[in-house]
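Scrolling down, you'll hit the structures one after another.
Read-outs throughout are calculated quantities, based only on the coordinates presented, and are distinct from any laboratory measurement. This is a predicted model, so every value here is computed, not measured. Cβ atoms are built from the backbone, for glycine too; each structure is taken alone.
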Structure I
Amino acid sequence: MKIHFYKYQGAGNDFIMINNRNNTFPKNDIKLISKLCDRRFGIGADGLILLESSDKSDFTMVYFNADGNVSTMCGNGGRCIVAFAKQLSIVKNETTFDAVDGFHFASIKNDIVNLQMGDVDTVAEFENYSFLNTGSPHHVSFSDKISNINVKEEGAKIRYGAPYFKEGTNVNFAEQISDNSFKVRTYERGVEDETLACGTGVTAVALAANKLNKTTANNINIEVLGGHLEVSFKREGNSYTNVFLKGPAQFVFEGNITI
């Protein structure tokens, strides 16, 4: 079987994109998806995304982690699939698509995608960290000099430890640069390593920073290893609405692979 694929990246978070509107991709084959995402034996990516037809929106996004398992929402993947849909002439400059956590509106201009994320009703605060779900679960801790942190090692400890255990969580280490600017490094479950960016992760950091009164801004600049992202939102009491993740989503290459 020959698979035609496209490769996209958003701030260094890279994805295999497949047009599966004809429903021919074997999406229950976990080993195959994992192999395609493998950087030595496959195409190489942080995840694989299928673009499928939808009766209720422009298209459906189905996201798989690099381990081959269907996963929760991926923010940068969501931005990249909007660029992919535009390349396929499915959408023009605006779209609404369906994902695992519901519908998402997005706009695209000059490879910059502004993606609306889900509302967040709860930011749980603990002694040394915050926890919230921005489409995917996120543990957020703030510290100085995050460049000194062994993200893979420390992230794995938290990801598998109490209270998360088997289900796990993504883990974010954040450092404040100015009132509305932060550096973020993220350990992603499913990838089981640090990635160059995580869209739902930087969204979680921005909301947690606001909830903890580290910033009063509602437009936050985030520096990740793969570039820069921007998160904006409206706060209503302890809830966050009109949450948007903005940043680059760029086509890298396309090709065929025989499986």
Structure II
Amino acid sequence: MNRAVLVTGGSRGIGAAVARAFAGHGDRVAVHCGSAVAAAQAVRAALPGQGHVVVKADLADPAAVAAMVDEAADRLGGLDVLVNNAGIYVDHPVLGTSYEEWQAAWAATLGVNLVGAANATWCAVRHMTAGGRGGRIVNVGSRGAYRGEPAHPAYGAAKAGLHAFGQSLAVALAPHGITVASVAPGYVQTDMTAGELATPAGDAIRAQSPFNRVATPEEIAAAVVYLASPEAAWSSGAVLDLNGASYLR
């Protein structure tokens, strides 16, 4: 399709799979990273096609986010798709965390997972509305927004907020030719979850789904690419569950 696509958190896991999926469809991709520049460069180098770039920013820093989105748009020749995928996952159970640790976990998690995504969206929308270009925004939320995250409550709250944020903007941006949708994955086989999935707890995690497995990053990426496609315009405002029937609502 040869669109300009920005994927936050594109240096590994779901984000890297999303970058590969868009590039495989002929799009130009900006692979965002926080500090993992070498990993992001490796992802970019392996993408099919031409014109891919790496951009860097701490999503908790509003000024850095603005500069990063502008750099992506400048180097890609505009911006057609934003995928808000970046996120952090910090243990902070309410009964096992000091007050100081609790505050730090909430500030860090919301700063990246929700406020960082909101700021990236605000900046991307300026490019998508320039000249009536239009665009697609896809947020990577989580099953945890509905099922709960007892050891990671800020993560669950941030993802629930991301879903609600996406629905609000789906209404606000429709008149400008911009769609906004979200995916809500359950467990996904990535480098971040590989350790836990390899322990005895992994069997219980896989058993949450009647398929007795977890998702692959490519399965999540396929859904993201679909929601960003012209054919999926009428799904704007939707939150697509991708959890293998492990949690039904």
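To which of I, II does the computed value -5000 (helix-only ellipticity at 222 nm (-39500 (n - 2.57) for each DSSP H run of 4 or more, over all residues; to 500)) belong?
I
Which structure, out of I, II, was distance in nm of label points 7 Å out along Cα→Cβ at positions 22 and 174 calculated from, if the result is 2.4?
Matching structure: II.
Out of I, II, which one gives 1.00 for FRET efficiency 1/(1 + (r/R0)^6) of positions 118 and 166 (r between Cβ atoms, R0 = 25 Å, to 0.05) as computed from the coordinates?
II
Here relative contact order in percent (Cα under 8 Å, 6 or more apart) has been calculated and equals 22, so which of I, II was it run on?
Structure I accounts for this read-out.
Given 1.0 as the derived value for distance in nm of label points 7 Å out along Cα→Cβ at positions 134 and 198, which of the supplied structures I, II does it correspond to?
The value was obtained from structure I.
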